[in-house]
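Any read-out appearing in this document is the output of simple, stated calculations on the displayed coordinates, not a laboratory observation. Note that the coordinates shown come from a computational prediction; the quantities given were computed from them, not determined experimentally. Cβ atoms are built from the backbone, for glycine too; each structure is taken alone.
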Structure I
C-alpha cells in the first residue's frame, strides 16, 4: 500500500474548502479526511504560515488564505476560460441545432453576453450587448425565479402588473424552481420557442441564464428529456466559469 505524502495530504486539506465549507476546524478536517489531528495541526500550521490558509483564532477554524486567491487570479488571467465557454456553447448548439445564449442579469433586464448561432438560415438572432425583458421568454423568467421575494415585487411594480397577475407569475416561477429549467413557446415572439436553466455567481446569487432558442416548430420537434438533461448539465459546468465575469 502506497502511503500519502505530506504534500498529498496538504493538497487534500486545501481541496476540502469550497462554497459550502468556507470555514473548517481540525475536527471537521479529521472527519472528512481521516488524517490524525496532530498531522492536520502540523500541516495547517505550515499552510497558514505560507499564506495558503488563514486561521480564525477565536473560532479555532481555518479558511483559504490570500495566496490561494492570488493563484486563482493568476489562473484566470493566463487561462483561456472564455474559449472554454465558447466550446461549451458550440457543443450545445450542435446538439440542439439552435442558437445558444448566455444572459447576465443587469438591473431589471437580461443582457446577452455570449452566444453561438446555429447554421440554419432561419434562426433566433440576438446581438451581444442586447438587453431583453425578464417577464417574457424562458431565460428571463428563469432569472426572475431566483430573485429575492422583495426584489421580485419591485420588479412587478416596475412592469406594472396587478396582484392577480403577480399570483399567476408566482405560480409559474414556483414550477420553474422545482423543475430547475423552463421552456417557453411564443412568449416574446410568437414564432420562437426557448429553454433555459439558471446560472449562479458568487455566493450562489443569480448571475443569469443559459438559453437555447429557435423557431417553434423545429424546436418542438427536437426537444426531449435527454436534451433538457444535457442543458441542465451544461448549466452546472458553466456555473464554475461565469463567476469570473
Structure II
C-alpha cells in the first residue's frame, strides 16, 4: 500500500497469487478485472471467458459539498495513464498520487482538499457507489479491457467448453483487440496507453493513444472495421501504426 503500482512492476502484480493457485491445482477458475491481467499468460493458463462489459469509461469524483474555486485544480489518481491524459487536456492543473481501496480513496477525496479524483465508472457502479460520479470523461481513452471481467483457467481444464459459454462475443473481440494493441506495444496495465474498441451497427470502432508520462506528447489512432472482418490481429496492426508514429519513444521516455 505504500508503493505506487508502477513501481511494483505492474505486469502480473494483481494476478500472480491466483496464477500460482491455478497451476498448483488449488483452484479451478480465477475471476479478474481483465484490465489487470497481463496480456501474456503464464505457460499453461488461458483466458477462458470474458463477460459482457460494463461501462468502460473513466469518471471524475468531486468532494462532497464541493465548491469550485477560480484557480487551477488538484486532481488525484494512482494511474499513469489517467494522469497523462489529464495533464494533456489540463496542463495547468496539479495531479497528485492516490492509493488505497475505493472507500479509502473516496474518503481522501472528501477530506484532503482536492478538487476531485479519477475512478473507473464500472468499479464505482459495481460497489453501488454510482451516485458519487460527478462527471464522465469520454475524452480519456480507457485502459485496455477496462470494465470487463475475465475468467482464467488452466489450458487443460476439463470444463473449459462449459465455462466458455459465458463469453460475450462482442466484448471478447473488443478486449482481444485492445489487449493485442497493448501487448504489441510491450506495455503493461499501468503504462500511459489507452485503447477502446466498441461494436455499433455491425462495425467495430477502435481508438487508441500513447502518451508521454507528462502528457505533453501523444500519438493517436482511430479505425473503423466491419465487424465480420474483425479479429485479434487488428490490435497488433494498430499498434504497429502508432509505433511508426513514435509511440515506442514515448513509452521509453524519449
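Things worth noting here:
- Parent structure of the calculated result 15, given that relative contact order in percent (Cα under 8 Å, 6 or more apart) is the read-out and I, II the choices: I
- Of the structures I, II, the one that -15500 was derived from, the read-out being helix-only ellipticity at 222 nm (-39500 (n - 2.57) for each DSSP H run of 4 or more, over all residues; to 500): I
- Looking across I, II, the calculation of log10 I(q)/I(0) by the Debye sum over Cα atoms at q = 0.09, 0.16 Å⁻¹ that yields -0.53, -1.07 traces back to I.
- Which of I, II leads on FRET efficiency 1/(1 + (r/R0)^6) of positions 119 and 167 (r between Cβ atoms, R0 = 35 Å, to 0.05), largest value: II
- Structure responsible for 1.6, with distance in nm of label points 7 Å out along Cα→Cβ at positions 23 and 55 calculated and labels I, II on offer: I
- Each of I, II could give distance in nm of label points 7 Å out along Cα→Cβ at positions 15 and 215, but the derived value 4.9 comes from I.
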